[in-house]
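Alright, structures below, take your time with them.
Derivation of every value follows stated rules applied to the coordinates shown; laboratory data play no part. Predicted, not measured: the structure shown is a model, and the values here were computed from it. Cβ atoms are built from the backbone, for glycine too; each structure is taken alone.
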Structure 1
């Protein structure tokens, strides 16, 4: 895909995150405190995450070949309601991975996650010619596991887990 990613669905615009987007996207991330508590932490405080850390993560994404950090915005209001992060080819298994898809807590259970995924999957199939996609999910994140399984993802027998605390799921797209 040439140029920055810009996708549209019925309710969304999904686009590459730029530095000016980060203050809009950080509240989406922080609105899911259970996930943040399990995945982040600094200064001896579980779940600690701030703008400086988010900017660092964005910088790392920018420097990683084939990695894309995206913001999900409502068309009507331009409100940031989601984040996505994907890797065109994971160096560990040479497969495409959706590293992250998160919807703001206040917008969950409205079909927005499914709509965002379907929009991304269509892009992956059309512009990247991918036939399948992997996701890594924390075993303790039961809501995320249920979400991905509802979308047809199954445990990948050929993929090793991404760590003792994670499971690898895969689906054809």
Structure 2
């Protein structure tokens, strides 16, 4: 059996942060191997700035502030493919959170992509009695922590920021 495939549509409507599209697609594919199904699926990720994200957060969640990520699950067949849904990510917020936590922007983006993919799969940390948080923690150790150690010779990434998301 071949690995499940995930088609990732990436859009950016901000100009400050460069996007390493191949790295983002590769990482989404790695997430999909752990949480996806065997059918061909598709997801869209849109990269925004804080002002843009604030408008979406106000429109869809009635909160007049920016946020790091919004996920819009679809989980339906569209044009013959299983369409998971859309994720909107504020790269301004991603950068701020990475600096606050003392790790790279790449690591923070990976954390947000994982979080969003779990929401698109139907998990909801606000209502599932910790199920999403437990799965997300396990997958962070597998997908993020282990790759950070292997690229840094067994050490973490504290303080070493990579601006290229």
If distance in nm of label points 7 Å out along Cα→Cβ at positions 34 and 58 is calculated for 1, 2, the one returning 2.8 is structure 1
When P(r) over Cα pairs in 10 Å bins from 0, in percent, for residues 50-137 alone is calculated, the result is 15, 46, 33, 6; to which of the structures 1, 2 does this value belong? 1
Of the structures 1, 2, the one that -13000 was derived from, the read-out being helix-only ellipticity at 222 nm (-39500 (n - 2.57) for each DSSP H run of 4 or more, over all residues; to 500): 2
Using relative contact order in percent (Cα under 8 Å, 6 or more apart) for the comparison, can you identify which of 1, 2 gives the largest number? 2
Among 1, 2, structure where mean count of other Cβ atoms within 10 Å over residues 74-81 as derived comes to 13.9: 1
